[in-house]
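Presented below are the structures under discussion, each in the form of structure tokens.
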Structure 1
Amino acid sequence: RLQAVLIVSPQNWLTEGDSLTLSCEVTDSSTDWTFSWYTVGPYRDGLTAIQNTHVSIMYVELLSDSSRGSEGNYTLSPSALHHTGVYVCRGERGEPVSHTLYSKPQPLWISGEDN
């Protein structure tokens, strides 16, 4: 299966109020991918367990507004403290649906404004 790659720009650590974009890419050249966005969390009922290469099992939860990043870019603008966390993405396409592997997890740190 193809691998999804999650890229954070401008960087993984920001001050609240700054903007950042998470971009999900697939290593093939086709353009008909739809992307979904997840956060990694501690185990609780209802979360999906995934096992990626290099990683033990992680539990992921689809972001409630994941669909706004379906084109491949999920923007946090302005960012807030509660956006701190670990994110993964994956692509899907076709009928029947085929999925990429989940991306490697990317941490985000949003810090309070300096006084």
Structure 2
Amino acid sequence: ELLSTSDGRFTLEDRHSHLASMCGVQIDMGPCAVVQHAGIRVLLTSRKTPPFDLGQLRSQGIMPEELSVIGVKAAVAHRQAYDPITKHSHTVNTLGPCTSDLRTLPYEQIRRPVFPLDRP
């Protein structure tokens, strides 16, 4: 089901974020759509846009604080935005050019302990 469409432009809520330093505070995701199936909402963007700011979702009518589960395709930088509104965070190690589980990489010269390799 198509819930909404937009031009995909929004202003970053966190003007000091990593995304702001890369792209400025005015972001253009290209034409976007929000679709839903079986209770799962998905934001589809025309341009690759890192999920580093909650304004990305809010600009499309998705209120992240009201959701029970949010899936974010990102490694680390999304945490600045999402950690304040989450109770738990889980990393999923999917196929690709780099693992999400840094503990599996063959480090040769590294001081220990070091986060996140040596988590408590």
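A few remarks follow.
- Each of structures 1, 2 was scored by relative contact order in percent (Cα under 8 Å, 6 or more apart); the highest score is held by 1.
- Winner on FRET efficiency 1/(1 + (r/R0)^6) of positions 56 and 104 (r between Cβ atoms, R0 = 25 Å, to 0.05) once structures 1, 2 are ranked, highest first: 1
- Structures 1, 2 were compared on distance in nm of label points 7 Å out along Cα→Cβ at positions 24 and 88, and the highest value belongs to 2.
- With mean count of other Cβ atoms within 10 Å over residues 32-39 derived as 12.5, matching label from 1, 2: 2
- Here helix-only ellipticity at 222 nm (-39500 (n - 2.57) for each DSSP H run of 4 or more, over all residues; to 500) was derived from just one of the structures 1, 2, and that gives -2000; the source is 2.
- Test item: mean count of other Cβ atoms within 10 Å over residues 8-15 calculated as 13.5, pick one of 1, 2: 1
- Structure (1, 2) behind the derived value 14.7 of Kirkwood radius over Cα pairs in Å: 1
Read-outs throughout are calculated quantities, based only on the coordinates presented, and are distinct from any laboratory measurement. Only a predicted model underlies this, so the values are computations on that prediction, with no experimental measurement involved. Cβ atoms are built from the backbone, for glycine too; each structure is taken alone.
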